1. Hey, distance in nm of label points 7 Å out along Cα→Cβ at positions 340 and 412 derived from one of 1, 2 reads 3.7; which structure?
2. From 1, 2, which structure was mean count of other Cβ atoms within 10 Å over residues 124-131 = 19.6 calculated on?
3. For helix-only ellipticity at 222 nm (-39500 (n - 2.57) for each DSSP H run of 4 or more, over all residues; to 500), the calculated result is -22000, so let me know which of 1, 2 that is.
4. Out of 1, 2, which one gives 22.6 for mean count of other Cβ atoms within 10 Å over residues 220-227 as computed from the coordinates?
5. Which of the displayed structures (1, 2) returns the greatest value of mean count of other Cβ atoms within 10 Å over residues 172-179 on calculation?
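Bear in mind these aren't lab numbers, they're just calculated from the coordinates by the rules spelled out. These figures come from a predicted structure and were not determined experimentally. Cβ atoms are built from the backbone, for glycine too; each structure is taken alone.
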Structure 1
């Protein structure tokens, strides 16, 4: 095996190629894509066209519920008024993050982290966890799923890094690192509105559960994917830095990166107006691209399918709640308070998230939790966020991460995915609920 020279001129440790399973399917992308992420019958869940039908079908079902009177027009209007600021935030932050990726903000940071790691996997592990955590906390879990996952997967072959550890880092942390701020997750925005907590107060209540969830995630990531026996390599090759030599590219990088920083800095200040802050930051990036790279400004920047999915969801779930779902949720969540009530709510949210999806699980559970029982509501929120890692459809972020994996030819075995996710769900949920209760 050949040796490559280190930047200082000395020999570098030989780098072994990754094991076949966690790596890209070199030279045979079409075969890997034909196989899908999981073998049938789970293959359909990873096909974009299938997701398009599901999202539009959900909206159509919601509109039918309103037109037929199954959901009263007044109740539907109230639901739409509630989620309008959330849709503004979600659409704006995805546009901002997408333009940041076009400006290579994520590529520059990810490559720099790999260079800082100097070929050592333990250091790279901590850096990748930190990057994915910050992105999820500050820019929403869907940003991590949609934009950071492909950046990590594109970095893998450049540095001969096993792809599977990188993919699972973004996939898990997109869910388990989304507890700290209202902007981190759509369910958080709903919960913060319900309990009337602005970003600083929300963070003051959720910092301990977030730390507990991160600790559990890091342990599981290292044991299942990052340790020497799992990753299949001793060291990796630090990649060359991303060079922005053209003045326009440098300008886009700094302006768009600055817009992201402005948005993050505004989070503790804007309270309930986070959607407007995201829209303002996105507008800065849009104006910069309009002058410097107008070809990147397309209607596809707007996450129409995601917005359609959320809108349909908030029409269908209230309808189902009127016709029996509320009674089912009351039986699952229970009406008791205290620690038993919190545990029961979190367990119900965890199970339902992995059966259907965490957004409908949270919205259905929220409807039956007492308005004054803040701890039970936050426990339900933790269950739907942290434990939505067992099944491929448990959260939209998971589906988006898996879609990126499919496009890059990375296959993940369903059995391993479920087993490892189950361990993380149990350990992470238990640690987070304990932290929530001890710091109440």
Structure 2
């Protein structure tokens, strides 16, 4: 869902990052300077706080906490979005004015760490054991490159599956026994799909959440067979499990769901009743301002299991820029950012789950049934795993080529083989 943009600019910027210091004005280093005496500007690139009044007020609280340690440091935020994040980062590199703290998502750490844009956090005590103790172990692979950790998890962006109880009962299915395997899901989805007299689908049997591409859907369904998309940067989908999964998606589109189906509110279709089942994100507003309690009461949540029970989990991850002149201050800022109160605010603002040890008992989890379900399911987390260094380019390739395969424009087996070759 987070498509990279500005990839050409990024590649150009990365090609000069090692050989050029740029022409930007950079503060003197404050590393080694007592925090109370350190001066300068800490540049923070952070798409996690929406650029609204609430978002800015929440960010200021983090800054205020940081100023307890670094009272003389200025903080300059850049409230980017995931749509312009690549462009922001590459422009700063090219201009020679690097960010000190950068927040990205799953699949971003390996490409930037491989180009030495992110700092190894081992010097600040960030190890797998540290994250297991303090944060969310599910996101360790996402922050790891070449055996080292280059980011610290902030919030987990989890996915579940939902069904409408009323639709199941109407179709003669038991909502208390949801389908979990791909085979079961397809069989039930076909029974749940409604059509008009002309054969047009009026209610989808299953929403694959594929309006923006099939990459995450493919990754999720494949993982439920026990097959991760990548293993230590090497493709793991050009095989029978990958082909079977892609053919399954192909058999669903325009059978139980029209291709590209979405709604004006950009909400999961199962939440609005436009689909009987479907993939949902990590939170639902059951109040009158949201979908309402009646709609919420009609929902049941479950996870995919075609051999392995899984929950797709993305997230927001905080890194220190390798060219920062304020690395110690940047780490102090990340410490303020990862305090439970800060993460609780981030989770609420983004309908995600805070990435701390006891997320199941967080205010966000307690606020609605879907967040509670995904928080409890973080132990089943999967994602693209440790991706290759060219992943930001590959993301777009996946969406384009998988779509071509699903729509019958290209041979599915050849598409997977091509994508595997492009990943190396």
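1. The read-out was computed on structure 1.
2. Working: 1: 19.6; 2: 15.6.
Structure 1 accounts for this read-out.
3. 1
4. Details: 1: 19.0; 2: 22.6.
Source structure for this number: 2.
5. On the way: 1: 30.6; 2: 14.1.
Once mean count of other Cβ atoms within 10 Å over residues 172-179 is worked out for each structure, 1 has the highest.
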